[in-house]
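Each in structure tokens, the structures are laid out below.
Just so you know, all these numbers are worked out from the coordinates, no wet-lab data involved. On a predicted model such as this, the values are computed, not experimentally measured, just so you know. Cβ atoms are built from the backbone, for glycine too; each structure is taken alone.
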Structure P
Amino acid sequence: MPLLRYTHPILVQPNDIDAMHHVNNVVYVRWVQETATAHWQAAAPAELQRTVAWVVLRHEIDYRRPAFLGEQLEARTWVGEATATTYERFVEIWRLADQTLLVQARSLWCPLHLKTGRPRRVDAALRAPFEGLTPPEHEA
């Protein structure tokens, strides 16, 4: 069954911490990208994964609260609107111990043909894993 929403566990590691003794803002960008990739790998059929790569066109991140070494976090993601060649994705990162929202992110992703590196249309085959649709037989 397609995954409409996806959760990804995160454990804050020593390399994630900055001079302020909390998770560095750049680390959250990495986690947003890792979460999107994990969702794609969990939801998309193998054939689609062999032919499509995703690149980020834009990240918008609101930092609400800090995270600290050793904390267990959870990234929650889902996709939003699609255009002909882009997909909007949302990620929230939560601290599990107290269910505090730490980060809200919105990203714009573009699918590429892996062989050519050129943009690929967001068609029914790309929408199916994220929108609960039945994938078409020969569209990819």
Structure Q
Amino acid sequence: MPFLDYLSPLPNFVLYFGLSLVLLVMFVTVYLQITPHKEFALIRAGNVAASISLGGAMLGFVLPLAVCITHAVSLLDMVLWGLVTLVVQAAVFFFARWLKPDLSEHIGEGSVAHATFVASLSVAIGVLNAASLVP
């Protein structure tokens, strides 16, 4: 088999990977808008809690997004299910704030316990979301 045959999936890789990065940027943008605390400013200031919280949310998003990519029958299919995943992960933060209304204040103050709760909840729901996406 010629070497170039091994590269035949490269265009699809670029499309799926590129669109997944766009979806990740969209998710982070939405997440930064719905959280009352300013993650990047807090992270720049050395707030570990903000970093844990945001990192967990991103992991909770990309886990099911990876399953979307794996099982997608088209780019549109992947994008649509990726958007569903975005909505689910945004809802996780609202649920966490419903459970603990002062959550953002605690993260802003650097509470690793509160950030770990949000990150763990995000990843747990992300795993369940990923498992639910299997046809």
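Here helix-only ellipticity at 222 nm (-39500 (n - 2.57) for each DSSP H run of 4 or more, over all residues; to 500) has been calculated and equals -7000, so which of P, Q was it run on?
The read-out comes from structure P.
Tell me which of P, Q gives 14.1 when you compute mean count of other Cβ atoms within 10 Å over residues 52-59. It would help to have the intermediate numbers written out before the result.
On the way: P: 14.1; Q: 22.0.
It was calculated from structure P.
Supply the structure label, taken from P, Q, corresponding to relative contact order in percent (Cα under 8 Å, 6 or more apart) with the calculated value 35.
On the way: P: 29; Q: 35.
Structure Q accounts for this read-out.
For structures P, Q, calculate distance in nm of label points 7 Å out along Cα→Cβ at positions 100 and 124 and state which one comes out highest.
Values: P: 4.7; Q: 1.2.
Between P, Q, the highest calculated value is found for P.
Among the shown structures P, Q, from which was the value 9.0 of mean count of other Cβ atoms within 10 Å over residues 4-11 calculated?
Among P, Q, the structure yielding 9.0 for mean count of other Cβ atoms within 10 Å over residues 4-11 is Q.
Which structure, out of P, Q, was Cα extents along the principal axes in Å derived from, given a value of 58, 32, 21?
Details: P: 51, 29, 23; Q: 58, 32, 21.
Only one of P, Q returns 58, 32, 21 for Cα extents along the principal axes in Å, namely Q.
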